[in-house]
1. Between structures 1, 2, 3, where is distance in nm of label points 7 Å out along Cα→Cβ at positions 31 and 55 highest?
2. Could you figure out which one of 1, 2, 3 the value 1.9 for distance in nm of label points 7 Å out along Cα→Cβ at positions 23 and 39 was computed from?
3. Quick one: helix-only ellipticity at 222 nm (-39500 (n - 2.57) for each DSSP H run of 4 or more, over all residues; to 500) came out at -17000 when computed from one of 1, 2, 3, so which one is it?
4. Comparing relative contact order in percent (Cα under 8 Å, 6 or more apart) across structures 1, 2, 3, which is largest?
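No lab work stands behind these numbers, since they all come straight from the coordinates. The structure displayed is predicted, hence computed values, not measured ones. Cβ atoms are built from the backbone, for glycine too; each structure is taken alone.
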Structure 1
Amino acid sequence: MASATDAVSTLMVQKFGVDPAAVRPESPLYALRLDSLALEELRILIEEHLNIDLEDAALTSRNTVGELVALVHTKLVHTGSLG
């Protein structure tokens, strides 16, 4: 199982064309050109890829990559998908 960081980074790069060097914990999502529509698509991709539910996630483009990864990691731990 890939880590939350790896999964989120890979999806951002492969599906949204984000520069891998730009995917840093402190980077706000808007700086990676992820608007609300892209964030919704990313949420769905993460859910499908990692088999978790992010429906209750309150993310905006002002959140950082680190905040998104932390949320995904927490969901993985709670579902038992990650130790």
Structure 2
Amino acid sequence: MLTVRYFAAARAATSRQTEEIPISSPLDRDDLIRVLVERHPEAPAGEPALSTVLAQSSLLVSGVAMRPGTTVEPGAVVDVLPPFSGG
């Protein structure tokens, strides 16, 4: 199982704060993005599509950015952090 926590625009695109995804082997960043988009192909009315949000987001595993080619293991927690402004 993999826990995904959605923040800001990602939360709006999925209508979820967290989600449990069944996985039994590691996923690389591209595969994880593909799985998330397949689970959320359409955004709620007035919200951006998750695919659009993910293209601009950082994926963090234990506080470390997930780069292309890196993997996430079953049992991990992934944070989806879209860019945001404020101060």
Structure 3
Amino acid sequence: MSTDVNLLGKGLKHIGILILLFIVSPIVLTMAFKALKKFEDTSQEYLSYILIVVAVILIVFTLYFAFKTFQILLKAIFNNS
């Protein structure tokens, strides 16, 4: 039951990226809804819909990346060999 230091380092790098994603994805979603409210009934309304789609994709990727990151950390800490 020894800790794999290389895998733990990779997991900690992923934690840093994950924290950044946890901050950025809700901000992008908030900006998208504010743009939708501001560009209502204009020709730039499609930009806000594109931004909403990007924000939703980013949030789904953030959740996937979180599960993968914690899986890496669990493998690093609870190594069988």
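1. 1
2. The read-out comes from structure 1.
3. For helix-only ellipticity at 222 nm (-39500 (n - 2.57) for each DSSP H run of 4 or more, over all residues; to 500), the value -17000 is produced by structure 1.
4. By relative contact order in percent (Cα under 8 Å, 6 or more apart), the leading structure of 1, 2, 3 is 3.
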